[in-house]
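Only the coordinates and a few stated rules stand behind these numbers; no lab work does. Quick caveat, the model's predicted, so the values are computed rather than measured. Cβ atoms are built from the backbone, for glycine too; each structure is taken alone.
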Structure 1
Amino acid sequence: MITIAERINGMFLDVKRAIKEKDASVIHKLAKEQTEAGATYLDINVGTAAADQLDAMRWLVEATQEAVNTPIALDSQKLDVIKAGLEVVKNNVMINSAQGDPETLDTYMQLAKQHNAALLCLTMNKEGIPQNVDTRIEIAATIAAKAMEHDIDMDKIFIDPILFTITVDQKQPAYMLEVFNQIKLISDPPPHITVGLSNLSQGTKEKSLISRTFLTMAVAAGMDTALMDVLDKDLMDAAICAEMILNKQIYSDSFLKAARQ
């Protein structure tokens, strides 16, 4: 499973403080810990931690790259912040994220092509986030079509149907499983399917349990990547176990250790 580690984010108090004080040691520690925990990408999100988000993004990328060589996901809804990160990124990179409007997709697809970057796209448009399955699939199909138009390999496209907090709308997780099943059919090969997993359990008492249970159900429905807390060992074990049960990993008594290596 492709894991996008969520922790280098200015919404967390330690990262916010590190950005303000330019304390690279905090970022080094998080980058190393998440890499050792099995992160495929390290998501970097300035959040609201700095008035100058462009400078903060450059600093976060540089601080992260001082510690590890793990690929980076540049996470912002602001195109200029993404471009600031691309100025200093050295390794493979993901752009996170583009909305599903055709004009916006054209801009982001061109940028991804220019930098040979993976691109995470949200199933939302100018009208907002769809509340139903059909509209999400329509937008997902638009994303896949735009990728083909720009001659971008589908392996570099990640579609996020946008997971709501379960306390806001309890029907949404079940909708998502249906969306995952249908996204698998929109192209051959299909794009990657991802979510911001922590969104589901935000504000709940049993965060880890809710995330863990949904993750295993989602993997069975076709999701193959997630923005998630890779430092939650039980969560990572659940992802590995789900893929083993689906015959995507070879079973042995040490399958958890083998998957991490």
Structure 2
Amino acid sequence: MTKETIKSHSIHIQTLTLIYKFRYISAPLLAEIRHINRTVAFRTLETLYQKGLLNKRFDKSYKLLGKPASYSLSTNGINYLKDHLELNKNYAHTHYKNNINSERFINESLDILHTNIILTEFYPDTFTIFTKAEMTAYADKFPKPLPHLYLNRMKPDDNLPNFYMLDILTVQDKKVIAARIDKYIKHFEAGDWEEEEHPVILLVLADSYLEREALKIVETMKDSNYIEDDELLFMATTQKALFSENKNIWTGNNKELQVL
């Protein structure tokens, strides 16, 4: 096996593993993660698609919207990874539905990946960020459904929160948002978190109106459950703010903008 073949195999495994963690990817996002040209990223994904290791979602409407194709692991891709890595069986099984998932689910998955990129760039060498792929193995520790991302501060800080659970709720209405907040309240009250410090809950909303409404719901639920502000903290922002170049975007109980 030549050095070029070994390098190509390594890149393919890395790319497939990344897609395994986030479910879906696009060439622009892969280019952003790898700091490579979009054409190179596209060729990498297309090569894996031609090998039968990826599914591809693209139709004429995408071109009109300027939307790139999305890629996910095919059945062959899952089996290929199983031959090279130890995968969580429960999470790996969810990938068998990749080819039939809704556009809404795909867009949410891409938003999660984009959010991960933003947080990594804003806070270099600060957090270890886990996806559902890793959280599944510790599912009893987390609320159901699992958060989209879990952030663990690499070096504990006495003055800042060290754990965060993040949900992207940009396509949800107030009832769904309230139900998700209620899940976090119940998770806190159950005392399932093993650490002394319960994670801060981060909510990414569609717009500033829903951000304000979400924080109102939080306060109402905490009051009705006799939970003090310093016991359980929620922070919210909008997707537009998250994807801006400013990291001072999170609104908490004191309504002041904060960083993580």
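A value of 6, 28, 34, 22, 9, 1, 0 for P(r) over Cα pairs in 10 Å bins from 0, in percent, calculated from one of 1, 2, originates in structure 2. Comparing distance in nm of label points 7 Å out along Cα→Cβ at positions 163 and 179 across structures 1, 2, the highest figure is found for 2. With distance in nm of label points 7 Å out along Cα→Cβ at positions 99 and 155 coming out at 4.9, pick the structure among 1, 2 it was computed from. Of the options listed, only 2 reproduces it. Computing relative contact order in percent (Cα under 8 Å, 6 or more apart) across structures 1, 2 gives 16 for structure 1.
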